[in-house]
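Enquirer: Right after this note come the structures.
Any read-out appearing in this document is the output of simple, stated calculations on the displayed coordinates, not a laboratory observation. The shown structure was predicted, so the numbers you read here are calculated from the model rather than taken from an experiment. Cβ atoms are built from the backbone, for glycine too; each structure is taken alone.
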Structure 1
């Protein structure tokens, strides 16, 4: 398959050895997640051609790096046609916003149609800023301009190195929402470096976990999270807004069906969840981040509980993790995790393959 990003690189640094292998689809958003100093930025800079490494990098059938040949290949950064958004916006301070955009336009491999440029500027809210000096922009405005500049360079791949790390929570949420729209409207593949699990859950399709200069896990976001928790055990469920209920100020979410629904969970159609309504409309595709500690298990459906979300499930795996029990379940085919105490497990005869019910408070859903 040629529509992929394939990386096998090494580099020795003082007190640190970079040794990474990746084979990723060249589509959607791939989050690169790991602690500070784990090699996330080094990986991104190597893919961009900003730092020297040994090994091979191939993108969509084109060789960007091959140091093993008798005549090594190392395509210069400007010929790889990648867009790069840094943690700090790195705008050209001697130019105004329009000048920064024009700089990107001059350096692009093939200029975008004028209406596409306008669409990007409008989408990111940059048009009102065009005549402003970079010096007077807020942090959020600077990052919006930096993202627009990267997209107008018409990149084949967009690299984002913790672009929201320096922003406050409000601006972070605003730009995350914009990035979701960028993802939908431009279809430019993104590598998104972060150590913020909420950003990863909101935006990513694929997940790469790195630690100490090595890739420790990679795969589809939902699948990878089940076996490799980020800050704490959690899952991301996908669904669609079925309805909004103004009386209760809540959204009714229809869960999507997973590929391997089994047991009672597969027999129930249109499994629903309720959560507080927030900037969604009927028909919207949504993701729900659910922490394992917010999920409980019952052997029968409670009829006199204040908990809104009681869903049929099937237990897939039971494992002990430190001083607690982690239960992997399937709800409408999607994976869910429940974190139980040893005492709770002793009170319930849970076994793999058992049909049961999971309970999640509406306020626990993100």
Structure 2
């Protein structure tokens, strides 16, 4: 299978997952697919979406329909954005460059990961659609600022700070597959990071609490960062309404409701389950995005109806990239947008603002 040819049997997003399993090395596929612990959260992300039903209205005039929307003041072709995914050259030699080209072709925004395998600047040059930079907090505050300034200078229009994965979750699937980052693939944007201090542990100390978590940010750090940039700051990895309210209070312009694709802490709610309560807590004029299990246009519909302004697509971009490069990612995104359009048309909802909780069926 050549990297530029879209397979005839790639008809939906799930097809790209099936096909990617055939072309990716086993350990890399297991790393990408896998979740944390027993993968209960990974499974819940999908089952919670499946449990929601649409409630269509017929004979509505939808001939002026559109998926266009506005997020943080930017005009988007649809309420869909590519989530930040690290080390994309594991899936395809062009990595994030190919993904960015696909995003631009389909007018879909892209969050670029701190752990990208191409530089912030190189990826930005390929992006004509909305481009946001995702920051993994670094222990050295000055180095965080250096990354932010690079993103500002490269034309990124928002800063996304991921806060739910200060340490890796327990990923047994990847461990069983003996996953290791392939030779030659690295986080090039961290090449000049100052060395971490060496910590000596006493027998009564924990490598988790006193070790790895000593590098994690806290609310004070995020509040400080917000004050250092004119870019709108979005906090990614929120599941609790109280944390969403705290993010709003310290000046964040939005949050991404997310459990990190079920890859960090297992046994937590899915984003779609907590979305309504978070929307109720923060009010109507605060930006909410969500990710986790999105595979169909109907999933996008459900998220918007329950209060999200947009959704993020994570694993599917890597599956499509592995199967058919930039063409595959573009095809996957076109499938999602067309499915959303069909869902809206058949449900009688012509525009984004028409998708409300009233468009969903609740059994009595």
Structure 3
């Protein structure tokens, strides 16, 4: 995390654009930022957007240069993109795709010293708006955060693209975004340092809460709509909550235990097939347990996230109560020096975190049974 500072800091992207068909405006909005763009997108994403991106850029008099991407935002992937930027003489780099692509693009743009743009094709994380990247190892384990001097110059979200993607991506984004308020209120209580490098602003904390409120009202109808590839007002609200409100809220409101637990879970190979927001939701439930939150609050959260389609038990992420050694490694990584869990209002030990992780299994099962919801199934069964 950035060094402790007594000042309050708020940061955000320079411009945010969202709506059905927004991709058509990419060229016009990109032209004032740079005249030699380099687009980074994996083969699957490029197959979906190439025609529209090419038409938009050419219509604005911009060249179309695209390079591929792998799976994770690794140090090596960042360096490859940086070298592509240098070799093409690009003055702006555009990440088109999911959170890993966008994180790698931001890190590469910062490394070379050019501007960068985020074009998420799913609303699965709040990465597109931030001035940081999460860097992973080649096998998907958390390695480090990298912090940058500024946020993206443009974030552009075409909600029809989001609605056309499998609904599990939107669901994962809800899991990531729900943590924003849970963590921001803990950071505000502790007056800890945020990812923006200062103490939280009232604005950052308020946007974190707004993200939470929007999701509780609109997440379920939005998921139902996206399952049928529909763009409804609920979808628009949830995409904004997942991307902009959560992105600004986590960065200027602060991260705490939930995301640190996510990072810890990357140490367990059983969880490598899970999406970021799914693991974050496990972190959110665990943070509530660590806080000693009221039973009604935890119960409501478990019931709501179950209905949305998010995991809230160890079983659903491939772990069990008996995996104490694995859970200890998870806790040790989550509690590593510099991790965001240290922004909590109280100190946490490895045994305490292991017990909280184990506690969510029985707790969530009981809540689900009382609400008549399905029993948890192992991740491999999904």
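Enquirer: Where does the value 59, 45, 38 come from, among 1, 2, 3, when Cα extents along the principal axes in Å is the thing being computed? Spell out each step's value before the answer.
Expert: Values: 1: 65, 53, 35; 2: 70, 50, 42; 3: 59, 45, 38.
This figure was derived from 3.
Enquirer: Here's another thing I want to ask about it. One of 1, 2, 3 was used to compute FRET efficiency 1/(1 + (r/R0)^6) of positions 128 and 352 (r between Cβ atoms, R0 = 35 Å, to 0.05), and the result was 0.55. Which label is that?
Expert: Numbers: 1: 0.05; 2: 0.95; 3: 0.55.
The correct label is 3.
Enquirer: Hey, helix-only ellipticity at 222 nm (-39500 (n - 2.57) for each DSSP H run of 4 or more, over all residues; to 500) derived from one of 1, 2, 3 reads -11500; which structure?
Expert: On the way: 1: -7000; 2: -11500; 3: -16000.
It must be structure 2, since only it matches.
Enquirer: 1, 2, 3: which one has distance in nm of label points 7 Å out along Cα→Cβ at positions 24 and 56, as calculated, at 1.1? All intermediate terms of the calculation are to be shown ahead of the outcome.
Expert: Working: 1: 1.9; 2: 3.4; 3: 1.1.
Attributed to the structure labelled 3.
Enquirer: Looking at distance in nm of label points 7 Å out along Cα→Cβ at positions 112 and 344, point out which structure of 1, 2, 3 has the largest value. It would help to have the intermediate numbers written out before the result.
Expert: Values: 1: 4.7; 2: 2.8; 3: 4.1.
Comparing 1, 2, 3, the top value of distance in nm of label points 7 Å out along Cα→Cβ at positions 112 and 344 belongs to 1.
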